[in-house]
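Multiple structures follow.
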Structure I
């Protein structure tokens, strides 16, 4: 089975440490194909773990003893949708702003598939933004910048979308494109008299 593992990043690892940490975890768990897609965020290290359910406790114990505390350990075999489009959008943006870009991407795909027109393009722009930042967490900066360029095309010219400040997001992506250097982004909710950030 495939699991998402998130470890606390108390050691201050950065995306530049991906290969070193991936080798360390593979050696610890004893098999080169037990982990995949390691990503390093500011507060967590995350990766896919391929393991039998009976091996989970042993893997978790090794990780916590030798690397760091396990923050998340959940199956990726199935995902339960939490409700309608707006709820999924809120969940995705919350995940995105926690640097959980891979998970945000997965949630956004749920609402992208049935969407049409401008809505579909903007959601795809958000998906591409999350995907680009996944590559940043994997220390693949050129790939990140390239994907963010595609995200800009999909985000279009709207200033906001369903309460999201798309204009501010585009400005952040434009700066990354100008500098040719990835950095973390946040997706903000528009703050106006008529719209407040959802709880």
Structure II
């Protein structure tokens, strides 16, 4: 049992990681490498230091592998993944039981902003490319910038837009106050992606 009262800020379960999404994470996470088609769980908790104890309790009882445990200011974030969806769900239940919480107590995800930039200018594309970790943004593409709170929920939007539309994943950041997603594509694909992102957040 955790020593302090724990707040469940985010609980984001992904049933099947998409190719670009999984490749992005594999290049970014410090722990076990996630792969396409794996299931995945992200949790954001407060106080942040609880992630160490809670992740350890899950790893002792289930077969899911950890990709991340991180404390940033007052929040802690952890990620677990497996080809077996039930193992990932079990890990989540172990963590919730360890701190006396239920998934219904998570903070509801909220869209902070969504902006479409039509036919990106070459100079703007280069500015974004300097800070991106995914695909290069090409001039003339349309760009969706999508922000959510709590930040961790952006992973749901990032994975779902790839399911729904033929897009390029430019970057996403699930840490900090807001989670931000940058995706590029043609006009119709970006509109479809926006709808998918909004639905993913609404259902979280």
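Bear in mind that the values in this text are calculations on the coordinates, not laboratory data. None of these values were measured; they are calculated from a predicted model. Cβ atoms are built from the backbone, for glycine too; each structure is taken alone.
If you work out mean count of other Cβ atoms within 10 Å over residues 11-18 for I, II, which one comes out largest? Write out the running numbers ahead of the final one.
Values: I: 14.4; II: 20.1.
Comparing I, II, the top value of mean count of other Cβ atoms within 10 Å over residues 11-18 belongs to II.
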Checklist entry - Out of I, II, which one gives 2.4 for distance in nm of label points 7 Å out along Cα→Cβ at positions 51 and 163 as computed from the coordinates? => result II
Item to check | With P(r) over Cα pairs in 5 Å bins from 0, in percent, for residues 59-146 alone derived as 3, 10, 13, 14, 13, 11, 12, 12, 7, 3, 0, matching label from I, II | outcome: II
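helix-only ellipticity at 222 nm (-39500 (n - 2.57) for each DSSP H run of 4 or more, over all residues; to 500) computed as -16000: which structure among I, II? Working shown, then result.
Details: I: -16000; II: -10500.
Label of the source structure: I.
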Checklist outcome for this item: Across I, II, mean count of other Cβ atoms within 10 Å over residues 139-146 reaches its greatest value in structure II
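Could you figure out which one of I, II the value 47 for percent of Cα pairs over 23 Å apart was computed from?
On the way: I: 47; II: 42.
The read-out comes from structure I.
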Item to check | Given 0.75 for FRET efficiency 1/(1 + (r/R0)^6) of positions 67 and 115 (r between Cβ atoms, R0 = 35 Å, to 0.05), calculated: source structure among I, II | outcome: II
